[in-house]
Structure I
Amino acid sequence: MAKKWTNENLPGALHFVTGNVFGRNPIFRNEQNCIAFLEELQSLRAKCECKLISFVLMPNHFHLTLNPRNGDIQTSTGVLKSLSAKRLVDLAPSKYFWNGEVNQVWQESFKALPLWSDWLIRQKLDYTHANPVKANLVKSAEDYRWTSFRAFYREERDSLLQVDKNWWWPDDVEKLNAAMAERQDLLNRKFEERRRNKS
């Protein structure tokens, strides 16, 4: 079984998400698979009230920067993986994703990192768009088809590649402040508990 990442929901923050195909199978070398995944990703924006800031779909994994309105990155990513897996299984030859007992498209885990500083946000945006170049798939990020690069920088009109220009929900500052205060309170309680246990 794959290692499970602890993915903290941090309402009001952007989240950088990485998901891997089970067994690192390069299923996204197939155009139909890419289209199916991106259709589900675009659907997530509307159905789950999730802002999509950037993405890249690599042959065997994806990177996304998201801002779910409710701050629940675990559910948003779970919905995306579940719906896209169903589409990908339907497109594949019989038993292509069979893993002994069930079809398995994705690794069970994914990694979500809250982005709460301008520097970290910019670093992850650059990393996402540079990924195909670093993997020697293209010479320029603009040449890679399955990325938000052109929508982000060049006003791309392809409906599959759209991103949100406004990254934030109106109440994000309040949500983030409340979440950070709750986190600080939890840390203070843990610190106090350890101090008492050492006494």
Structure II
Amino acid sequence: MTETWNRPIPHWSTDPFAARTTLHGLPSDEVRSALHKHVRKGRVEQSIRAAIELARTDAAHEAEMWRRLQVLAAEDVGMGDPLAIVIVRALHEAALDTEDGAYDRLVFAAQAAGYLAGAQKNPVYGELMQVVLHEELAPEIPDEALCVHTRRGQEAGKTMYDWFVTGTSIEPEVADRDTTWRDRLVDIYRRLDPPAGT
């Protein structure tokens, strides 16, 4: 570790779960960490056991479990199953419709943890985000961003036609998509707000 780098992890002394234990006397922060590692490694049974351990301990542990499952859905499952976050959120909402401590409430936690453990995983966007943060990478401003919606674009005389032709083009585009309405809009914007010099 270099002297100038500040590790982006809070010190354990600031973690409210570091000094607590779960239902079976396990360190709470370790069970939370185990939940992450079991899901990442695809260990379905252990993922469910860790989730249920947290959920059964108390309301704070249950809330932390749901927070971590949502992070896992986005960070680790990621593009391996882009709907994972939607499923976890739906299961969490369903759990909130049941009584605290109810058996049914645990079913939703088990479903979420097991689903994430068994899901295909592709954390590429989270990895890219970490590189952006560590290397302080700012975005590039492409030419098409200097459109009628920006000060520089307006000062350069950009029009709605310019924006529509260049600023709304998409990649990758679905093969053989119907461009009938786009073509009509190109004609409409050319008539209503033509490019400068025409």
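Which structure, out of I, II, was mean count of other Cβ atoms within 10 Å over residues 138-145 derived from, given a value of 14.4? The structure behind it is I.
Can you tell which of I, II yields 2.3 when distance in nm of label points 7 Å out along Cα→Cβ at positions 82 and 146 is derived from it? It traces back to I. So if we calculate mean count of other Cβ atoms within 10 Å over residues 10-17 for every structure here (I, II), which label has the highest result? When mean count of other Cβ atoms within 10 Å over residues 10-17 is calculated for I, II, structure I comes out on top.
Between structures I, II, the greatest calculated value of relative contact order in percent (Cα under 8 Å, 6 or more apart) is seen in I. Here the criterion is distance in nm of label points 7 Å out along Cα→Cβ at positions 106 and 186, and among I, II the highest value is seen for II. Here distance in nm of label points 7 Å out along Cα→Cβ at positions 154 and 170 was derived from just one of the structures I, II, and that gives 2.8; the source is II. In terms of Rg/Rh (Cα atoms, Kirkwood Rh), which of structures I, II is highest? Structure II comes out on top.
Work out which structure the value 17.8 belongs to, where mean count of other Cβ atoms within 10 Å over residues 42-49 was derived from one of I, II. Answer by label: II.
Only the coordinates and a few stated rules stand behind these numbers; no lab work does. None of the values given here were measured: they were computed from a predicted structure. Cβ atoms are built from the backbone, for glycine too; each structure is taken alone.
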